[in-house]
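Below, each structure is written out as structure tokens.
Please treat every number below as a calculation from the coordinates, not as lab data. Since this is a predicted model, take the numbers as computed values, not measurements. Cβ atoms are built from the backbone, for glycine too; each structure is taken alone.
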Structure P
Amino acid sequence: MPHSIRLGGPALRTRGGAGGVDERRGAMNQAQQAFVELARHPDEGIDLAAGALAVSGLFQRELAQGDALAELDALASEVRGRIPDDADLFDRVRALNAVLFEELGFAGNQEDFYDPRNSFLDQVLARRLGIPITLAVVYIEVAARIGLPAFGVGFPAHFLVRIGRGDTALMLDVYAGGVALPESELDQRLADLYGAGTLSIRSHPALLRPATKREILVRMLRNLIGIYRDRNEPINRLEALTAALTLAPDLPDELRERGLLYRDLEYVPAALGDLRRFVEVSDDAEQIAAVSKLIDELGGQDGGVRLH
């Protein structure tokens with residue numbers, strides 16, 4: 001994790017109450033180390049629920065990971081009890097939807113979509129409120145426990161869940177209560193985003209490919225990066241950027257943003273490291289030119305370190 005610094009204490013200062021800063025810093029160092037260890041695994045070795053909880057642990061002083069995992073097991077047990085022995089894929093989906101959305105009330109948080117708690121799996125399980133990607137993680141993890149093949153899909157602007165493979169696969173919008181989306185609806189969503197006739201599922205079937213676990217975690221972190229940017233919480237934003245780059249070290253946008261944030265925090269060596277790497281991996285000529293100019297300006301300041 002190049003140019004990383006330990007940021008746990010300040011990240012929780014606004015919501016940690018009167019607890020000692022040293023105590024918070026130690027807890028967060030532990031959470032950061034756990035995240036680094038998780039990121040070292042190949043994708044097939046990453047437990048999605050544990051990964052999502054590791055994200056939560058970076059921003060919360062106390063996290064009962066065991067309780068959250070036990071809740072997923074309990075949800076699966078409840079669903080399993082509703083499934084007849086001769087159930088097919090559709091029966092399993094109906095049972096899962098009935099328990100999660102109709103009976104327990106899991107739903108999208110439309111009133112406060114950008115509340116950071118919507119991105120923390122333990123909080124989503126406790127409050128039964130989330131955003132598309134965290135509700136999808138709940139759905140995928142419960143589905144896996146009942147033998148239902150479910151995958152996340154990084155559909156543009158709105159994360160979806162895919163059940164099954166091939167022509168019989170179902171695309172579900174779990175933010176809307178697990179409703180199945182026909183191809184025509186998916187095409188309409190693409191038209192709304194990019195203009196009519198620009199993209200379609202038939203012309204771009206890769207839009208429905210299952211996301212890797214690493215991609216899911218990065219997308220969760222990108223949500224948090226945006227939230228903390230809008231809330232003007234630079235230390236939490238730095239935490240989220242560093243976690244995303246721990247999972248995928250050469251993300252151009254995140255390298256550039258973290259480099260600029262380090263610059264703003266007057267941590268020049270780290271800023272230069274990120275910005276130079278951005279120039280190496282980016283294919284955006286205009287941004288490369290602007291960042292290269294900034295690198296030249298910062299070069300004379302290299303050596304001083306200040307972190308607010």
Structure Q
Amino acid sequence: MTALPAAALPAGITALAVYEVPLRTRFRGIDVRDGVLLRGPAGWGEFSPFWDYDAVESRRWWAAAVEAATEGFPEPVRASVPVNVTVPAVDAERAHAIVAASGCRTAKVKVAEPGQTHEHDRARVEAVRDALGPGGAMRVDANAAWDVDTAVRRIRELDAAVGLEYVEQPCATLPELAALRRRIDVRVAVDEGVRRSADPLAVDLREAGDVVVLKVQPLGGVRAALRVAEAHGLPCVVSSALESSVGIAAGVALAAALPELPFACGLATVALFTADVSSSPLLPVDGALPVVRPEPDRVPPAGEGTVARWLTRIDEVLAA
């Protein structure tokens with residue numbers, strides 16, 4: 001752990017640690033996940049915006065970390081949160097093994113990976129369906145890769161093959177999502193269309209989505225995400241931003257505080273890490289995560305260059 005003097009940090013933050021962990025499988029275009037853990041009077045928070053986020057957009061991620069460290073989380077209304085297993089854009093055999101080992105009854109499968117074909121996607125989702133069995137729920141995430149016509153064709157084919165609970169952010173823009181919804185029978189979940197907007201509260205989802213995906217860091221914290229959920233009035237699913245167990249605990253806290261939780265949440269992503277910051281990582285048991293805050297007692301050390309890069313980034317975010 002790399003502890004820094006409190007004088008170098010905002011009020012209420014007493015120390016920070018930079019972590020760096022290889023992933024088991026390439027995910028979201030990265031092989032290593034890194035971030036910063038903040039310690040305050042309420043516990044630990046995580047600041048880990050991806051490197052394609054600029055300083056202005058990263059301010060919400062910082063606010064989420066500071067909230068966790070200085071304010072804590074709202075009271076939960078449930079003691080555990082059902083979760084899905086996340087399947088990266090791997091081959092069919094590996095996809096089957098990931099699901100079979102997870103213990104989850106819901107799977108989210110990445111599709112439309114650059115450099116892969118629809119045949120790769122079809123083989124992957126069929127393998128996942130086989131591993132889940134007929135009673136499991138399956139959703140796919142295209143990360144805004146399709147245009148409307150392609151999305152219509154791909155979603156109809158995948159739904160006919162395996163049955164889809166919903167499709168997450170199949171197209172990039174809200175007008176495209178609205179046009180898509182008029183042509184398919186599968187529910188559409190909006191992710192980037194909310195969390196990467198200038199004002200997530202003001203986004204008009206009335207024609208564009210059936211489900212809202214909530215992510216704590218990109219939305220500015222648990223309380224901010226609860227306000228987004230209330231503003232849109234749609235069913236919500238909470239997902240991770242590929243965080244360590246410290247960041248996942250904030251997502252679990254959000255899911256535990258929502259009045260209703262109709263879907264399994266995408267919070268089992270610590271399984272994608274080769275190591276975690278805690279000796280009690282937030283990994284699912286029987287398809288659920290407990291509402292707890294693991295202590296970061298074994299933070300994988302980051303290299304000097306990574307530490308320096310994060311300290312510079314924090315300065316840039318605070319100045320933005």
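Identify which of structures P, Q gives the largest calculated value of relative contact order in percent (Cα under 8 Å, 6 or more apart). Spell out each step's value before the answer.
On the way: P: 14; Q: 22.
Greatest value across P, Q: structure Q.
If you work out mean count of other Cβ atoms within 10 Å over residues 59-66 for P, Q, which one comes out largest?
Across P, Q, mean count of other Cβ atoms within 10 Å over residues 59-66 peaks for Q.
Tell me which of P, Q gives 1.08 when you compute Cα Rg over 2.2 N^0.38 Å. Kindly include the intermediate steps, with their values, before the conclusion.
Numbers: P: 1.08; Q: 0.96.
Corresponding structure: P.
If helix-only ellipticity at 222 nm (-39500 (n - 2.57) for each DSSP H run of 4 or more, over all residues; to 500) comes out at -17000 when worked out from the coordinates, which of P, Q was used?
P
Who wins on Cα Rg over 2.2 N^0.38 Å, for residues 187-250 alone among P, Q, i.e. which is largest?
Working: P: 1.46; Q: 1.04.
Ranking P, Q on Cα Rg over 2.2 N^0.38 Å, for residues 187-250 alone, first place is P.
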